[in-house]
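No lab work stands behind these numbers, since they all come straight from the coordinates. Keep in mind it's a predicted model, so treat the numbers as computed, not measured. Cβ atoms are built from the backbone, for glycine too; each structure is taken alone.
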Structure I
Amino acid sequence: MISDSSVNLSPMDEYNQQLLAHVHPPDWVNPTPAALYDLVVIGAGTAGLVTAAGAAGLNIGLKIALIERNLMGGDCLNVGCVPSKCLIRSSRVAAQMRDAERFGIRPPQQVEIDFPAVMARMRKVRADISPHDSARRFQNLGIDVFLGEGRFIKPGQIEVAGQILSYKKAAIATGARAVRPQIEGIESAGFLTNETVFNLTERPNRLAVIGGGPIGCELAQAFQRLGCQVILFHRGSHILNKEDADAAMIVQQVLVREGVQLVLNSQIQRVEKTPTGKVIHFATQGQDRSIEVDEILVGTGRAPNVEGLNLEAVGVEYDSRQGVKINDYLQTTNPKIYAAGDICMNWKFTHAADAAARIAIKNVLFAPFGLGRSKLSDLVMPWVTYTDPEVAHVGLYEREAQEQGIAVKTIKIPLEEVDRAIADGETEGFVKIHYRQGSDTIVGATIVASHAGEMISEVTTAIANGIGLGKLSNAIHPYPTQAEGIKKAADRYKRTLLTAKAQKLLDLLAKLP
């Protein structure tokens, strides 16, 4: 029977018990290892699950093993995508209720947030989704599931829970974890990360969020809307540094309007525990200041889980910051071992891990027979920051195109020009598309809208399949939808062509006698 001492999950109510029963069953008995596995996958997050299930699903008699030391489903199910989007959904409802009068609906004088109920709903949704990632589901797929710490002991062998697994090929998919901050006193004062914040059952009245990246901004807005007073600390001059400044500024203005206290250009010096809370001492704009909060949530980056794998024993090179070193085919410095997901990639998204796993399956199982290999660099990767409004991006930013010597033109459609956005009262945002100068080839796009994440897929499909703005303009978009902003951008491109043709015609006419 496996031990679940590595599991950090509370409260142990009916929903979390249901979750554990699926993703880390306390009564689980590891199988007797096969004599030789075609593929052993270490890590049962998104990349590991897709790799193992995809290989087993080929139905060609492969023997597959899957190892997980903590919770199957990884960050996405347990401490990432699923729980965070549950909180964001509840917070959106609260914000819409407060804003109802703008739509002719008289809201209650006081919108009451039942924070324990919000968190209970999150735990229920997470538990309801968990069977898809469960140990027994993967066992039923014909995969040998081992719960425990996996480590390489020599080429061709992995040890887990006292048993030796021999393999032909292996895949590392151990993911990443929240970076622990190097701030004096914060360890003793205590802090939350995305790995522990969803264990809360009571609302902190005063919450400090450290980090103005996607995770920090999403959770800062959600907790503010759920009744916390949020103070967001960020080292940069504006939040969401990786996004275009015009996109980041829209989100920043919304956060401030909703009551988030934003401390930019900040340097946190130390934290001390007091009888009434936690005092953060920081510097900003050349001044030393301090503020007391109840909880501190740190969202300042991710670190790859390379420790404990004993990668040196099998010649796999790695870096403590960047993770396992791979080539464009997801192959490590040991040609028999591949890696996928947050352990080795700059794109730390669930959908990126899924896409990489599909590449790994093809390259591990098919490439040796001359059936072709897929490249990581061929992926067209969108991403979304799930604030309200959302910020979605795919392809190159304009600055990146310039750095690469690609001449581009940009079309920007404010949502104020989109009828559905006006009707929805959601005009803060835009659709911005960059295309290669002299053609209609799309090289990148940013969308800021309430459901930008749903809209960006159309542009992603266009880039991935070589569909230019001309063909996008020809596609009929249902009216009224906010996605019509994409068609408006394509139509605007078409008008530039018509204008150029009309000018040529006028020039010809002017030359006639």
Structure II
Amino acid sequence: MRFNATRFKIYSFTFILLLVLNSCYKNKNNPIVVNYDTDLQEFTNPERGFYRPYGTKFSHFEPLNANTLLNLRAPNPAAGGFQVGSTLTYRSYQFDIFKDKPLTEDVFFKIQNDMDIIRAVGNKMILRFTYSDNCCTPPFNDAPKAIILQHLEQLKPLLIKNNDVIALVQMGLIGPWGEQYYSDYFGDLEHGPVTNQHWLGRSEVISKLLEVVPESRMIQVRAPYYKLRFLDGEKAHPAKAKPLTEKEAFSGTPISRIAHHNDCIMANYDDYWTYNSFHTWPAVSDTLNLKPYIAAETKFLAFGGETCPGGVNGEDVYSPHNDCESEGGKAQHYLKRFHTSFLNTAWSGAVNGDWTNKCIDNIKRNLGYRFVLKRGVYPAVIRNGEKIEIQLDVINEGYASTYNYRFAELVLRNIDDQKVYKMKIDCDTRYWFSDELQTIKLNSEWPELLPKGSYELFINLPDAAPSLSERPEYAIRLASTFQSHSIWDASTGWNRLLDSISVECTMDRKLLRFADSM
């Protein structure tokens, strides 16, 4: 029989390949189970926590200061006597000299400069536009509808460009401080009159906001009836309120984007007119219907604001109801019930001060999300061409989930050459609800060929925006420790799952070249 060189090469390659595969698979791949402990340390995370407020008027504009914001990311004094770090910056722009004319290029230049500073320091912005702070008897000196709509259209390109560093937008625009209660043009909700035409005008402003703010971001209104009136018109009534459902959530529709902020949290039983309903005149307080409505909605919508003392002279008139639970109050219960993601550091010290040295550490930890990795199950080794089975158990001990989209990814970093390999996990942290255990199961091959060696294994929860996804300041830190050490790697923004995991049975390069020559 004549010798066939080609056939010999094929047989030889097959034999060598079988030897390699046999050596790979004769080793068992028993799973490694790791139990993690809860990290009780206070630390910051993106888009949650106590925010720092900075309002400015264009008649006397004061730009943001990068060094100040960087310093405030570390614990600093807040009203009420406690210290806290902040990654959220509340920014109110008052167009006080533009109530009868278009915005100028100088306005956009100054706002863009602020946005660039926010991005440079690693913060996110709670954004509000206003026209007046003249309260609480007329005239209120806000702007007419035509001017507001014109300005919003002008602001649209800027909002799109800086969508990455905008956490959300508060409605603002109408009335003193943009709280939509008093207005020269949209009805005075305390003194009247308030006509259907006024409400139609308010709804037109909300519609324009939904149009100019990118769909990925929510719009917060100051009181629940405002949203009901926008959705249901003259038929709006608290008893008929249908809260947002999980099926509707995060869909980009108006009901899924109109969120709530409360700038008089725990001031009195109805947070000083927050839970007023205007289906009749004069308005009536309806906490029986509106509080459950907000509590249900905010499972899927951003909620936050500031506490309010309520007294004429700034004194706290609702104590002990707004005190810590250990003092007979319901502060923590309230914040958890309404899925509170953020609070003001500067207002009100009269209320927040009662929490100092009592429940303030609990509140600082739990505002927004607080994801705790409890358990991980990993393969002993990773093999190219073989599905990797990993299970992670994560519980959210915070008051809320994330309100902007985020995903997760596994990261392998080669211990020798530090090269990094990533694999996206199919999940959405907006559905990691408070007090719920999430079991993340992965059963798939690594998407790229991994060189043989030892690796560190991490999980990364980065910002979804490509401009920020590699920034550790914008990644989520898990509240977990292993062997008394935090799993957080501050230099990368990743959370360490394993110190070492082996990649084995990577086909030798000579063998691959031999196969290519066949």
Structure III
Amino acid sequence: MSQSSPIRSVAIIGRDSDAWLTALLLRKALGKQYLENGEQPLTITLVELPSHTLPQDVITTLPTQRLLHQLLGLSESNVVESSGGTPSLGYFYAGWRDHNSGRFQLYDNTGASIDRLPFFHYWNRARQRGLNTDLDEFSLAAAAARRGKMLRLNNDIHHFAGGAFSGTTYAYNLSAPAYVKGIARLALDAGVTHRISEVKTASIGDGGIQSVLLDNGESIHADLFIDASGTGELIDRLSKGSLDQDNFESWNNWFPCDRALVASMPRLRPQPALNQIVALSCGWMGLYPLAARTGVLVPFDSQSASSEQILQTVQRMTARKLIQPQIRTLNIGVRSKPWRGNCVAVGTSAASLDPLQGLQMQVLHTSLSYLLSLFPAHGNQDYEIERELYNSRLYSHVERLRDFQLAGYLLNQRPEPFWRHCAGAPIPQPLADKIDLFKTRGNIPLEEHEPFDEPAWQALFAGCGLMPESYHPLADLVPDTQQIEFFQDILRFVAAQAERMPDLERTQNGAAQV
């Protein structure tokens, strides 16, 4: 292979949303980049492995995944409608701090800054002086969620307190089978070459993959291979026999749920505006509203309860019969080197996160963003600079996602052995630094590749019962009377605006569009 020749072929070995989104994005972004000077375009071949998507599965997103669909040129309303989806304002956690607790984790900032100092510091100061109003009472998204409203922003919201609530937004839940089917159809229409087979062997040489032999006898050659299998099927073949062949770093010591019950149940009425996460004695239950059904996901520790016990517990708690319940194995962790040689692992092949907060799609989105920005200019199978940057950046980003999930487990105060084990797990240093500084004065030390902003961390810690011992001294510069009046203005404003928003139930029945 010439050292100066560009990459002309990419082979994606994978399944489900990871594989099809990768194929569609690469085709859209790079499929025609070599048409100048009469050169042939980049060819993209997808070898589709047997699906792991169950009919009950739900894809949960963050608001940032809407940007991925925009990049693909997809209409948000079409994506949601064709996938049987619903918008979501975030999450409500029940019983995580203790049996009677509840907290919101929403796609929203709370309150509005005064003299450029974030609202949280004024609320923290007021709390220490006797204020008995929870932080989420100052959230527009929480006010809408409590009333079952569809989020609608208007000029009044954009102009209030300098646009304090203009960033209030939403994500959505999508029925996984319908979503995968739709993305696959778009990828094929865009010109992605498609094969259906399993991998029999991979020919390894010069630190990279030379070709892949399929079960149907066909041999796939490519300059660059992408592992979108969800299991690391291709990247692990390249790792075998190397000095660091154990490329997977398990995080099960932090996330002890090793099984998950996956099921559906009838559509909730009224339709919730957010996802609900309920703590159980040895795990948790997630309810994810969709247009025609409710997704049910119950991660649990199989050493503490059997599958039958979990099924009975969920049916008793929901008072509903679960549809198509199945058990899935969970293996939480990250590949320290998701790019080796000419093989790049993306999505779940690169990192498999705890199902909490629906961050798996964020891993795919981020890995594809890094891959596009670092896509090799030449097909020489070296890619050392690109590979090192991809591996370090993605690992750091995934660590920050892990820490955000982990905080809720570590800060619980429940008495069951499962939860005491979670609370006693060692704290990663970056997360320990966040906890320590927040406990001191309410600040959050953000790091590079941080996916969540400071208000999200403050809402998380405060909702878990972690409160600062002091407050930012600049909060003393605004007179008490002015702060009290401003607090009252915010509470009146968010209540009035939420009341004006359309009912989610009516919207989902066709009165309005997403």
Parent structure of the calculated result 0.25, given that FRET efficiency 1/(1 + (r/R0)^6) of positions 41 and 113 (r between Cβ atoms, R0 = 41 Å, to 0.05) is the read-out and I, II, III the choices = III
request  = Given a value of 1.01 for Rg/Rh (Cα atoms, Kirkwood Rh), point me to the structure among I, II, III it was derived from.
outcome  = I
query = The value 24.1 for mean count of other Cβ atoms within 10 Å over residues 105-112 was derived from one model only; which of I, II, III is it?
reply = III
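Match the computed value 21.7, 68 of Rg and Dmax of the Cα atoms in Å, for residues 129-200 alone to one of the structures I, II, III, and report its label. Write down the numbers at each step before the final one.
Values: I: 17.7, 49; II: 13.5, 40; III: 21.7, 68.
Structure III accounts for this read-out.
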note = Value 12.0, calculated as Kirkwood radius over Cα pairs in Å, for residues 209-264 alone from one of I, II, III, is from structure II
